[in-house]
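Each in C-alpha cells, the structures are laid out below.
Any read-out appearing in this document is the output of simple, stated calculations on the displayed coordinates, not a laboratory observation. Computed from a predicted model, the values in this text were never measured in an experiment. Cβ atoms are built from the backbone, for glycine too; each structure is taken alone.
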Structure I
Amino acid sequence: MRQHWWQSAVVYQIYPRSFQDSDGDGIGDLNGIISRLDYLQQLGIGAIWLSPVYRSPSADNGYDIADYQAIDPLFGTMADMDRLILEAGKRGIRLIMDLVVNHTSDEHPWFVAARQDPNAETRDYYIWADPVDGHEPNALTSGFTGGSAWEFDERSGQYFLHLFSRQQIDLNWASPALRQAVYQMMNFWIDRGIAGFRLDVVDMIGKDWCHNGVVNGPHLHEYLHEMNRKTWRDRDFLTVGEAWSADPELARGYSDPQNQELSMIFQFGFTWADRVLGGAKWETQPLDIVALKQALFENQWAMASAGWPSLFWSNHDLPRAVTRYGQNCPVAAKMLAIVLHGLRGTPFIYQGEELGMTSAMSETIETVDDVEARAIYRQLRKRGESAGQAMAKLNVFNRDQARTPMQWDATPKAGFTTGTPWLAINADHTQVNAAAEVGAADSVWATYRQLIALRRHSPILQTGTFGALEGDPEQIIAYTRSLGEERWLIVANFAETPISTTLASPAMHLDRYLISNYALPESEVPTLRLRPYEAFIARLK
C-alpha cells in the first residue's frame, strides 16, 4: 500500500494574527511567520496548517472570506505568501491552507452581486427562500447569534441563510456553477505550490436546509468526491475536514481511500469527556478518563483497516489541553504529547502547545474579541445573569483562551510584537516561553521535538497496528503499537496522584524506554508504579 508523506509527518497549526508580528502593528503576519521558520524546522514539523489569511473584514478573524484569491493586507501580500511557500519548502516544510467553503463574507463580490440583483449570475451561489406566512422559512438558528439563521433581504423580499454570523453567508452547494467556481479557486492555490487544505465545517456543505438538516446532507459525499476529482486527485495532497458531527464510523467514510474524498477528518468525540452531553459549552463535569480513553480508542479501531485518523488535543476553537486536562502542569503537557503522538494517525500541534502554553482567562467582556463569546455574553445578560456570572461561563470555552500571542520570550510583549498586541499576552509568558525551553533538555519543547523525530524515523509509529490494553485502572491510558515482530507500549497516568498497577497483558517484558516525561521511570513492565501525570513509550522484548 502506498504511504503518503503525511503519514510520517507532524502538522503545526499557525493562527497568523497571534504567531509573530513583523511590522509593529500588534497583529501577526506572513513575514513574521517566515522569520520563525528556522524555529519550526528545529522542532521538526513536516507541514504548517495556516489559518485563513485571505482578504476578509474579519468579522470572525478571517473565517469570513471576501476574496479567496487575495491576501489580506493585514497579513501581507501575495508575494509574501509565495515567499512563505518557497522558504518553508527549503526547510522541508509543506503548507496547508485553511479554506472555508461553507460560507463567504457578506462583502464577497459573489454575495454583493447576488444581493443587488436577483437575476445575477451568482444569485444561485447562496441559499435564498421566500417567507412562510410572513416569517422565516424554518426554525434554523445561527450558532453565533442565537437567533434565526435567516436574514430578510428587503430588495428581493427573500431571506438568505447564515448559520454563523450575519456576515457569514452560507453557500449553495446544490449549484453546479458554485461548485465549479470553488474548484477553480482551489486549483489556483494548488498550482501555487501548497500541499493541502484544511476544510472548515466541511460536514455542512451538503446541508438539507428544507428539512432543517445542517450536517451530513444527502449529497455531502457526492460533493466531496467531485471536489477530489476536480482538484487534487492525482497528487499526494493532504486534505482534512472539520466535522463536529462525525463519529468514528463517519470519519472512516470520509477518509477511506476507496471513496476518493478526504485524507482524514477532525472529529471531536473526546471533547465531551469533560462536558455535559448535549449541554451548553460552559456546562462541564470532572474529566471522565474512561470516556476520553474510549473516544480515542474507538477512533483507532474504526480506521484500523480503512481510512486514516487525525490526532489533536487543541486548536484555535478549543481551550488549551494542558489547562483542560492537566491543571497547567508542564509534566501533564508532556504526558498529553506522549499519549497523542503514540497513536496511529497524523498528529496536529497547535502553536504554543509545544511550549505548554495555557488557556488565558478574560476579566471583562471589553477584553473579549471572540465573536461567538460576545454574542453569548449578550444572551446571558438578557437572561438576567450578572456580568460576573456571564464571564465565568465564557471563561469555560471563550475561544480567545487559545488565541493569545505566541510566547517567544519573557519580555513584556513576549517577543511577539513591538507594538500593542491585538489580544493581551498571557501573564504566564515569563515562565512559559520559547527562549526558556528551546535547548533545555527537560522542557515541554524538548519532549515534542523528540516525539516528532521518533515518528519521522519509526515505521511502527507511522503504520503499525494499534492494540488496546484492557482492565487497567480508569486513570490510566495504555495501548500498544505493533509492526512485524516489533512491539511498543505507551502508558499514561492521567491522575494527579501516584498509581500502582499490573498491566493485564501477558508476556510483556521491557526492552528499553524510548521517551518519558520523568527523568528516570521507576516502573518495571508489566508492574507499574506511575507518578502524577507520568507517561512513557517503551520498546518490548
Structure II
Amino acid sequence: MNNIEENFKFEENRSNLKISFERISFIFFIFFIITAIFASKTLYLGLKKTNQIQTTKEKEKFRASIMDRDGNIIAKTVRVTNLGINPQQLIDKEKLQISLRLIFPEKSFEKEINGKKFFYVKRKISPEKLEKVKLLGEKSFKEEEKIARVYPNGNLFSHILGQIDTDNNGVSGIEKSFDYELTTSNKPLKLTLDTELQYLTRQELLKFQDIFKSYGSTAILMNIHNGEILSMVSLPDFDLNKRENISDKKYINRSTKGVYELGSVFKTFTLAAGFQYNVVTADTLFENLPKKINCAGRSISEYDMDIPSRLTAEEILIRSGNIGSIKIAQKVGLENFRKFLEDLDLLYKIQFDIEEVGNPISFKWGKCKLATSAYGHGITTTPLQLAKGYAIIANGGYKIEPTLIKKDKYLKKGEQVISKENSMKINEILRKIVTSDQGTANLADIVGYEIAGKTGTAQKSIKGKYSKKKVNTFASIFPISDPKYVLIVLLDEPKLSKDYIYKYNNDGEERKVVGTPFNTAGWTSVEVAKNIIEKIGPILAIKY
C-alpha cells in the first residue's frame, strides 16, 4: 500500500513539475517578446535621435575664427539665444507690451503682440536681458539656442570678409573663398590686414565722401615687396552682423570688383615701357608737340592747353602730357606696349583671395588704341591691379601677388618685369610730380613722408558714352627713398566743395585755398591720400 502511494505521489509530482515548467516557459516567452519589442523601439528611437543630432550639427555648421595680422578677432562663431513668442498664447497683451518696452526701449512691440504670428522678441539676446524677461513670469516665451557669426567691427571689413547664409555657408568674400578651411578646422584664419590702419583709412574716406559727395570711393594700402594688403576699404559698405541681402551695385567692392578707366595714372607705365625697351631716356627731348592730333576721325587733345610743346620724356610724365605720352608709346610699338601691360597683369582678370574680382574690358588693339591707352583712355582695369602695377614699378621691377592671407614665408623675388635701374628712375620722376611746381600732386608734399605718385582724372563712361562724371585716382608710393608701400585712392564721381579749406606748402610757406578749384585728382584724391598717410604714417613707422 505504501509503495502504491509512493508511486502515486511520484507521478503526481512529475505531472505538476511538467505543468509548472510549461507555464514558466510561456511566461518567459511573453517576457522575451515584450523585451525584444521594447529593445527594438529603444534602438529605433536612439538611432532617430542620433540622426537628429547629426542633422542639427550639420545645420549648425561651426566656423573657425578670422583674425587680423595682430591676432585680433574680426569674425567669430558664438552660441546665442533667440527669444520669441506666439501672441495667440498671451493673456494680458497690454501688460506684456509695457514690460517689454521697459526692457527694450528701442523697439515697439504693439504690431507684433496684436498680430497672430510667432515673432522674435530679440535675436542674440544678452544674458542680462534674458534674465529680465524671465522675471516677467510669462510662460509663452520660447528660447531658441543657435550658433551665430559675429563681426565685432561691424562695417569695417565688410567687403573683405563677405557674408554667410542662414546655414552658415560662405556666400561672398573670405567667408566664401575659404569656406572649406573655416568649416573643417578649428585653427583661426589669419589675414594680412591691420585693424588700426583699416579704421583710420575708412574714417578719412568717410570724411571726404561727405566733403566731395562721392558716389563711392576706395583705398588700398599694400606692401610693394610681398604683396601683403594692410588695408582695403570700399565705400559705401555695410554691417555684416545684419546679414542683409544686398543687391544694389553701389555696394560692390570697388577695390577688386570695380573696373574703371583710370586716366593718367597709366602714363607711368608708358614711360616705364619706354625705358625698358630703350627707346627713350628721361632726357629724350620731344619738340613741336601739337596740342591736338586726329586718329580715325577723332580728335585727341591735351587736357591742359598751356602745356609746352617742347618737353623731355621726364617732363611729359611730370606735367601729364597726353600727346607726349602717345609719342612715347609709338616709339615703344604696339606689340611691345601690349606685352608690357600684360606683364604688369593690368589687362586681364587676376586670381585673388576673394572671388569678387573684376574683369577688365577687352578690346581690339590698333594704332588708335595704342594712342589712347598711352594716356589711360579707352583702357580699363581694377584698383587692385593698379596697385599691383605700381608696386612692380616701384620695388625694383619684380612681380608680386597681392594677398589678404598672412603667410609664414613669401617668395623673395618674382619675375622681373623692368630693371632695377629703370625702377629707380621712375621713382625719382614720381617724386618730382609731388615736389615740383609743374607736378599735378603738390598737395601730397608733406614733410617727413617722401610721397611720390601720379594722378589720374578720367571721364566716366556710362552706357558706352563719356559723361561729365569723373573718376579721380591717385597712385602713390612712400617713402620714396626706401619704397615700401603703395596707396591707391579712388573717388567715384566726386563733386566740387565750396567750403573745404586746403592747406599746402609753397616754397616753405603754408598756403590756404578755400573751395575746390578743379574737379581733378590733384584737388580731390591727392588730398584724401595725403590725409590718410598723415594718419597712418606713425603706425607704419612704429609697427613695420
For this session: Work out the source of 51, 31, 24 here, i.e. which of I, II gives that when Cα extents along the principal axes in Å, for residues 273-400 alone is computed.
Result: I
Seminar exercise, completed: The highest value of FRET efficiency 1/(1 + (r/R0)^6) of positions 361 and 521 (r between Cβ atoms, R0 = 30 Å, to 0.05) among the shown structures I, II is in II
Seminar exercise, completed: Ranked by distance in nm of label points 7 Å out along Cα→Cβ at positions 73 and 425, the structure on top of I, II with the greatest value is II
Seminar exercise, completed: When I, II are compared on distance in nm of label points 7 Å out along Cα→Cβ at positions 465 and 489, the highest value belongs to II
Exercise. If helix-only ellipticity at 222 nm (-39500 (n - 2.57) for each DSSP H run of 4 or more, over all residues; to 500) is computed to be -8000, which of I, II is the source?
Worked result: I
Exercise. For which of I, II does semi-axes √(5λ) of the Cα gyration tensor in Å, calculated from the coordinates, equal 38, 26, 24?
Worked result: I
